[in-house]
Structure P
Amino acid sequence: MLRRMNAVALITGASRGIGRGIALALARLGYDLVLNYAGRADAAAQTAADCRVAAEAAGRSIRAEPCQADISVAADRQRLLDFTRQTFGRLDLLVNNAGVAPTVRADILEATEESFDRVLAINLKGPYFLTQQAARWMIEQVQAAPPEAPRPKIVIVSSISAYTASVNRGDYCLSKAALSMMTRLFAVRLADHGIGVYEIRPGIVATDMTAGVKEKYDRLIAEGLTPIRRWGTPDDVGRAVAAIASDLFPFSTGEVFNIDGGFHLHRL
């Protein structure tokens, strides 16, 4: 019997944290996965193995393949897409998740160009041009597919830092604010091709990136910083991406999904 062809997702920064949570959620849906990582091959391999187990537990059979690439580097972005094409021959979902915080949290009056260039190259330039390349491929797929075929999708993971000022990491905030506009730009450009583009905006999520400020946010959350008084988890974000991947929003594009425990609500 022929094996059903799974949809294929490429997730950047997929070895740990939010990217890992997204990968596990898509594995349960039956997506074949390209798990991009920058440096932690061991973590990427573990995530791939865990995705296969999660898929099997959900009654699915998938492939999950790690691929090393630094998305801030043009040649690496090309290699990542070439790997996806050669391994699976298609791309149904791109999840731009990879991102870094400043190496040192510095007041904006002391912040360096070196940090700015690093953060913006990884958090903004990389996703911008990876999406550009992936979108061209997706358009080719749409043009070759029958009208009733599911359309590809693009997800961009930003942050509450897109609109929340943190003066000790201005470069990070600027990169996330720019990702919000990037979502809108690609949503407008790709709508005629039926390719939906969505922004996932996580709040305070328990990952390696937030481990150093755990005590601070434990206190703030307990004091009511978020109406839902708990940390977010990678699985919370993964579930949101899975909903988009399941085509539950066919009349939406450019939408922002706040996965933040209600942080975005203005209260008196």
Structure Q
Amino acid sequence: MAMQSYKPVNALLRGLDVLATVNKRGGAASVGEIHQQTGIDKATIVRMLETLIHAGFIVRDAEKRIYEVTGKTLLLASGYDRHRTVARLVAPIMMQFRAEIGWPSDAAIFDQDAMLIIETSRETGPLHVNRHPGYRAPILATSIGRAYLAFCSNDLRDAVMTKEALDVASWNDIARNSHLAGKIFDGIRRKGYATMDAEYSRLEYDNKISSIGVPIIANGKVQASINVIYLKNALTAKKAAETLLLPLQKTAQLMANELALQPN
């Protein structure tokens, strides 16, 4: 008989949520910003932050009234290197792609409940917002996440959808509607690409930016995904697909070829 797992320690989960939020906001955040992102009450956030300060993962900047991560947080990921391996292989291809089409891209791998950005060709400016290697993008809000899910195994997709259904974000509504989800993922597979969720574009980019994303499939399995990001005032969604999809798919295939040559 399988051993029954323990119930999760809620205080630990909240502490990890707080630490992850500070990290996602560029390594520095105020109590108010953490509250807005997590929904955790401010008194609890302060207790979590004080605990993380005691453990050496956070420091407080009293003058700016913000909390910042320390170098000790690097220890939490020191044993994880898959993203570095994939990033090393795709980086030169991404730079060439950026030079060819003029629009930037993000490459990402699946990371349990999000897409982990491993490389980006965004530079400073409006298309650089909130995207850097290590950023965890919402899986059902982004074209890279939707493209990955559309082409992954049914078991993995079902597990992700079950988990995302518990998250109240509007783009997770499809996780609570199996019929709608089926239509969306069937459409992505038929067209060969996914698009950014409209509400995510509005909240994250003031409705100025969108993207299309495709899977990177090597050895018969989706290994990662890549997008191309564009300004809505420069391209319509239809025009973006007409002009950017084919070069994006060719770039994804070049990356897949590189990944296929690697052991494991």
Structure R
Amino acid sequence: MIAVLAEPMLRVDGLSAVFPNGNGGLRVLDEISFDVRESEFVCLLGPSGSGKSTLLRILAGLLDYQKGEVILDGAHLLGPRPGVGMVFQKANLMPWRTVRENIFLPLELQGLSEVQAKESVQELIDLVGLTGFEESLPRDLSGGMAQRVAIARALVHDPNLLLLDEPFGALDALTRERMAGELLRIWHARQKTVFMVTHDIGEAIFLSDRVLAFSERPARLTLDLEVDLPRPRGPQMRYTPEFGRMAMALRQAIGG
């Protein structure tokens, strides 16, 4: 009996986007096509200004596009969907709300009470390693801790797809590396489908099942690289010959 492969969770087919600029429009994405399977971790690399964040906002249903289609869970994506969570480069926490209250916010907007949400919020606080900081305000958190709150807030409504836009871009190198390890731990625990934008080649390889590479704008997909490094992955893996070969291939693909 021949096994039938499951449909991808996310399918992007021939996607093109143009921003109006009064001079015929600025072409940002040029015929982009790729699939993402359920529970897969995919990173997107590309030069600055190539359209990575534009693509992410399209996948979140926040931006329109002019050509092609985006299919999520078998349905055309035509606007924001409840099954999608997003984390931006800045944590964007409400400064007057505690860690617990910031994570609870999406459920509050859905009409749930704190009593109803207490267990799920605490579970996520524990998962992201913030036990004991429940009543802390954002001003009392480090940058890495604030991003953990943002990740927990994006997960609290149990999305099928988690979109990450340079979530560690504002952190120092050591904190960024630690947070990458933390993100892998969270991903292993929840097995969400993750699509993440990053400028860091090493970070992309370390985290991903696959890495997509964009050209300069208008972005074309220049490489879809399968990362077949074994999991779990530790920091020492960054120094292996195979890791170096993949890093070189990605650098060439983005024009570095």
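Just so it is clear, none of the values below were taken in a lab; they were calculated from the coordinates. Just so it is clear, the structure is predicted and the values come from calculations on it, not from any experiment. Cβ atoms are built from the backbone, for glycine too; each structure is taken alone.
When mean count of other Cβ atoms within 10 Å over residues 153-160 is calculated, the result is 19.6; to which of the structures P, Q, R does this value belong? This value belongs to structure R. Computed over structures P, Q, R, distance in nm of label points 7 Å out along Cα→Cβ at positions 121 and 201 reaches its largest value in R. A value of 14 for relative contact order in percent (Cα under 8 Å, 6 or more apart), calculated from one of P, Q, R, originates in structure Q.
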